[in-house]
1. Which of the displayed structures (1, 2) returns the greatest value of FRET efficiency 1/(1 + (r/R0)^6) of positions 135 and 239 (r between Cβ atoms, R0 = 25 Å, to 0.05) on calculation?
2. Of the structures labelled 1, 2, one was used to calculate relative contact order in percent (Cα under 8 Å, 6 or more apart), giving 21. Name it.
3. Kindly point out which one of 1, 2 the value -0.44, -0.81 was derived from, the read-out being log10 I(q)/I(0) by the Debye sum over Cα atoms at q = 0.09, 0.12 Å⁻¹.
4. Of the structures 1, 2, report the one carrying the highest value of FRET efficiency 1/(1 + (r/R0)^6) of positions 31 and 231 (r between Cβ atoms, R0 = 41 Å, to 0.05).
5. Figure out for me which of the structures 1, 2 the number 1.8 belongs to, where distance in nm of label points 7 Å out along Cα→Cβ at positions 103 and 127 was derived from the coordinates.
6. If distance in nm of label points 7 Å out along Cα→Cβ at positions 15 and 223 is computed to be 4.6, which of 1, 2 is the source?
7. Looking at distance in nm of label points 7 Å out along Cα→Cβ at positions 111 and 287, point out which structure of 1, 2 has the largest value.
Structure 1
Amino acid sequence: MRLKEILSFNQDELYQWAYKINPRAKSVSGFATISDPYIVTTDFPFLIWPRFSFRGKTMITIAGSGDNIISLWPTGIRTIIGVDIAIKACFINELKRAALKLLSFSEFRELFAPSTKNPFFPVSFPEKKREIYFKIRHYLSNNAKNWLDKQFGHTHFPSPRRLELFFAHLIPHFAKIEAFKEAKRDLKDYPLINLPIEVALEVLSEEVDIIYLSNIPEYIKQTLILEDKDALILPKLEDLFKKAANRLKPGGWLMVYCFGNIRKNPQMIKEEMTIFKRLDLKKHTETFSFNTSLISGSHFTHSLLLGIK
């Protein structure tokens, strides 16, 4: 399916289309349609978005919590297609997009805040969340409404996990009102494809400038190791990267997020390097460091691995 066709569908039609292609899907990454979503992101490529030129480009990206997509719009990127096998992640993207578009900064933070005391978010309870939710409910797909209606006021959803809270202060539109206003100003609607990324790359027929896989390759490795299927790591990763490379324009970027310093620890990406050579993708790496005051003395270095077609 070409981009023009995708953009002509409403979100409920896209959910129906994806379900017909791959009902009750499960991915080689270990994620499935029923997987629980992240409320706020746990990968942080936006910390180095300024190192790249996104203006006028098109991207296919793992949708995740939606935070990385929100952070991309102020860069001048033209089109984003969000892909996620987890239907609840798609609903979180819809919810966050609607909240950013329609709510104030304080309401936005309160909607996604936990119900327990924490050093970053305000404490928020189900009744208040439900009140805020009904301000934006009309902007959501029917599929999202049907599920979210059962959560708001009845559970603490959406409430970030403890691990997510450690790094929430890094996310610009949650941390600073100026960044929130910038994200609100530049926000665009974007289609959400509820499919495994490896399937989406097959059915989306148009070439794009960038494909962001987040840390899906790392999940594939972990899943296969736990299943004692180490020998499948290289062929499964190669299948994914080959599908991605086939969807890239000449000069396009395949982006992979790595939780570590791949310059100091190249063994982290030994399979990726083997596959890049086979696919004639030129390697480029970017590393960046950050910390969190919630972990005393913390210092983290993460990386982006790029394969340039």
Structure 2
Amino acid sequence: MKHILLMTRGIPGLGDRFSCAGFAVSAVECPAGTPLPAPSGVPPGCTALVEPGDDPGTDSAAALLRLQQAGARVIIMSNTPPDGMRAFLFQRGLPDLLPLEAASRAPEIVTAMDARPAAPRGSFALLESVAPRAALLRAVIERFGYEAVPCAGADELFSLIQNADFQGVLFSLGTPGLDLAAFIRKALAGGDARRVPFYPYKDMHEGLFVHEIISGLNRIARVIMSPAELLSHLANLLFRKELFTLTDRLNRTIEFTGNIQFVRESPARIYHTMGMDLFSMGNALSDEAHGPLCDIVSEVRSLLLKSEGLRWLGIDAVKKPTCGPGG
């Protein structure tokens, strides 16, 4: 049985909803206007729903530290606009932010987060020394059924990707000890840069150094992103990949192209254009036709639910200056 730890400030009926959904529920009393207390016992593998106060970095610090040390998955619930929570979430490495009105579907959201494909859909290699940043990258990648593979250094990274089908290499330009020139040479010498996408990124508060700009990064990568831009890109890319895979299944199941007249024409017009074919159509409400549609719709709903907490990561698209070949 999955365990839920509630550290919220009186959201009506939240515990009952989780209990009815089959979760084991425990709660820590969190009076309004007071700092969140550090929980004395954290069930192994639990998910904690945490509602911080007006100053989340201060009033929830001890509680979050205890939860993260215990390995709990933390979901922040707050009506503070995402821009007001962004720095706090990045600092703590917390991937999920839900508005308080999401409480009614919180059990479904947590259940969808736990769903995993039978086998990973692919892997991403990570070279990141900042723990909260690595946690965010790992959470986004794993949420969509992929495997995040952390690497201790460049040698381990290239050894891993050499003979495996990786979907991307995410590497921080701020990684201690990173020899960027040697990194680029290895990527080019082994042909990895032509086979695997390379995503260099750096916290722009640290600035880009001259050697990073003239290093030849344009030979292995198209852009240099900030951590926030990379997270937004990954969430957008992997969400779209799963969504359009499901959409394609739906289109093929309903034979969309062959039935386009049902989109473009009125029932009266369909009567005239289809002729006698209209009276020999298959039964769209049969078990054989209806069941697969229900399955696809259920998977689309699960995708929307499991990605809801990640929506704060999204950044509106702007044209980025290229550092590599276009196309």
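1. Comparing 1, 2, the top value of FRET efficiency 1/(1 + (r/R0)^6) of positions 135 and 239 (r between Cβ atoms, R0 = 25 Å, to 0.05) belongs to 2.
2. 1
3. Label of the originating structure: 1.
4. Largest calculated value belongs to 1.
5. 1
6. That value comes from structure 2.
7. Comparing 1, 2 by distance in nm of label points 7 Å out along Cα→Cβ at positions 111 and 287, the maximum is at 1.
Since every read-out is calculated from the coordinates, none of them should be taken as a lab result. Predicted model only: the values in this text are computed from it and were never measured. Cβ atoms are built from the backbone, for glycine too; each structure is taken alone.
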